[in-house]
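Peer 1: Below are structures written as structure tokens.
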Structure I
Amino acid sequence: MADYRLCPPKEIPLKPGDDICALATWAQNATTVAGGNGQGSDLNQLDIPYGFFVDQNQSVYVADFNNHRIVKWDREVSSAQIVAGGKGHGLDSNQLDSPMDVFIDKNGTMYITDRNNQRVQRWSRGAQSGETIIKDIFPVGIVQDDQGALYVSDDIKHEVRKWRVGDTIGQLVTSEVVDPGLLFVDRNLALYAADRGNHRIIKVNDGTTQISIVAGGSQGDDTDQLGYPDSVIVDELGTVYVTDTDHDRIVRWPRGARSGSIIAGGHGEGSQSDQLWSPNSVIVDELGTVYVTDTDHDRIVRWPRGARSGSIIAGGHGEGSQSDQLWSPSDLAFDLDGNLYVVDSKNFRVQKFAIDKSLC
């Protein structure tokens, strides 16, 4: 199953080994795989989890924002190990200050958006300190292409730059973004950026700075408009998927289209099966199924391609801390087996919902 992510500044997504069939379900009662012991700084606690990453061994890495650290939770353990930071907030190479996200490359190297230090840190596997590879930047979105180059959007300078391996000064990709959101790079190294302040998604081909608008361009709820879009992903056919934040919907724009089609939500803020409220992280699989963190409804919703309404696959039992509840979920991911992981932010934990393929 190929999947593509819309979420906080993010990693290359995991790809489950098998397609998740339409009849698959997930356990209603989750297992806590990180945190879950209240807000705190002990090794069995988290304090505002932001971005996370699930590796091929089902180990969970969490950007533990207020504890200024990255923690790793292996399978079936009750406490974490600190793999970056954790020595108080600061600028030293062994410190972090309010990390927002973490991703791991194929070599096991960690990349961390160290937001309040205005830098991106690289930590080799097992290292006691990190290396600053990008500095003097207020990172919002970060992605890595197949050649190892990093693309970062800067919230202060309103620009996106590309850093190839070994670069000390990034190459300007575009400065035509206002309040930039998240990024996506396709296999041809074309960059797509959520240009929130201009209510559009832009594309910049590799080696140029010329932008083209591929979705939106003005503020509104018509099908050719967007409202402060947060995120963008693009499939292999060039179809653009957008989290249209202000309108509580996910919109799909085929390549070259002048308007999009609503594929999830878009019926106002509400808890009905055809509604979303503050959709955040989104995954779209190769079958066109959309998985959404419906944040303000405390649930994860699945929308099959062409469906007029979604179905709840996790949470949806009101905000709370029971194993069948979520409270302000902010991110999601699947492992190679199709198990679902959710950052349950206000419960200070990461939950795992086991997949059930018995009906497939």
Structure II
Amino acid sequence: MASLARQKQPHFVLIPLLAQGHMIPMVDMARLIAERGVMVSLVTTPYNASRFEATISRAIKSGLQIVLVEIPFPCLEVGLPIECENLDMLPSRDLLRKFYKALNLLQEPLERYLNEHNLPPSCIISDKAISWTSKTAQKFNIPRIVFHGMCCFSLLSSHNVKSSDVLHSVTSDYEPFVVPGLPKRIEITKAQLPGSFVSLPDLDDFREKIQEAESKSYGVVVNSFNELEHGCSEELEKVLGKKVWCIGPASLCNRNNLDRFSRGNKASIDEMQCLEWLHSMKPRSVIYACLGSLCRLVPSQLIELGLGLEASGQPFIWVIKTSEKYSQLEKWLVEERFEERIKGRGLLIKGWAPQVLILSSPAIAGF
């Protein structure tokens, strides 16, 4: 009887893009789904698995059925540096095509895993960028659901601009135009459009496959909630012609400080130091500035950001990356004694920040 019940148990296969901003909410989603009695296979690579192993181990110990499926990433086969398994590890944007080629080579070992697993897959939830999962879903006769890290407003806006001729009448990058088909009137310029509107000859064929695969998907999962979207989720369902599930904020599954602190990677600051600093600030007074692990700003722009935070007069937390690429910024921080100047009002975190822990604090006013 137990074996029969297990065969009827849903088995969701989650496949995130190998980038922190995509993997972190997918790990949260795996926990949310598993909390509802579903078996979850979370597919990743050895290096990326090490970033989430502790979080998943705690989830398993709590009784959740989550399997971390580690598939070796074929760096050498495509000409990538060894252990270059995450977008934040790419030394150059010129390697993006090779990175996506390596992602495509994960299809065969994943399908082998699914064939050998004693519980057949019920569905695949994969990042929109992993287009081959559409064919895998077809092979196993199961639905493929696309995961979007962006909100419905952003997805709807991009879809409506691309599917209309509104840009044909725009004469410059800075001429405002109205985004068509939104519940409320929104004006933007070409210069404000996301990078997906910029042609990339070396990646355009990948983009076409992504769009084609998404058109065949069963539905869309978005890390947002309807109250935030003000009608955009319903409009997105209409234009896509498929179901849109708003399941966010997925980060709310991190209910204790340990999960909040270790979410995504090992933090570069002591937990107690971070909490004590936040507790010392007035409620709704602190500005949190963090541009993410794939930030493309040059050091001179980051220096301007730091000066702006200092001149704001507000308490702030500023998170910066640490790598050879940002040595100019590091040098400026030392020469200008920036940390001394902001002592007592500003907190500088170099490396990975415990973002959910910080944003959960009553001291945060904005980010």
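Peer 1: If mean count of other Cβ atoms within 10 Å over residues 65-72 comes out at 18.1 when worked out from the coordinates, which of I, II was used?
Peer 2: Answer by label: II.
Peer 1: Mean count of other Cβ atoms within 10 Å over residues 97-104 was computed and gave 22.5; which structure, I, II, did it come from?
Peer 2: I
Peer 1: While we're on this one: Which one of I, II has Rg/Rh (Cα atoms, Kirkwood Rh), as calculated from the coordinates, equal to 0.94?
Peer 2: On the way: I: 0.94; II: 0.97.
The read-out comes from structure I.
Peer 1: Given a computed value of 44 for percent of Cα pairs over 20 Å apart, for residues 73-192 alone, which structure among I, II does it belong to?
Peer 2: I
Peer 1: With helix-only ellipticity at 222 nm (-39500 (n - 2.57) for each DSSP H run of 4 or more, over all residues; to 500) derived from the coordinates and found to be -11500, which of I, II does the value describe? Before the final figure, lay out each step's value.
Peer 2: Details: I: 0; II: -11500.
The value was obtained from structure II.
A short reminder: the numbers here are calculations on the coordinates, not readings from a lab. It should be emphasised that the depicted structure is a prediction, and the values quoted were computed from it without experimental measurement. Cβ atoms are built from the backbone, for glycine too; each structure is taken alone.
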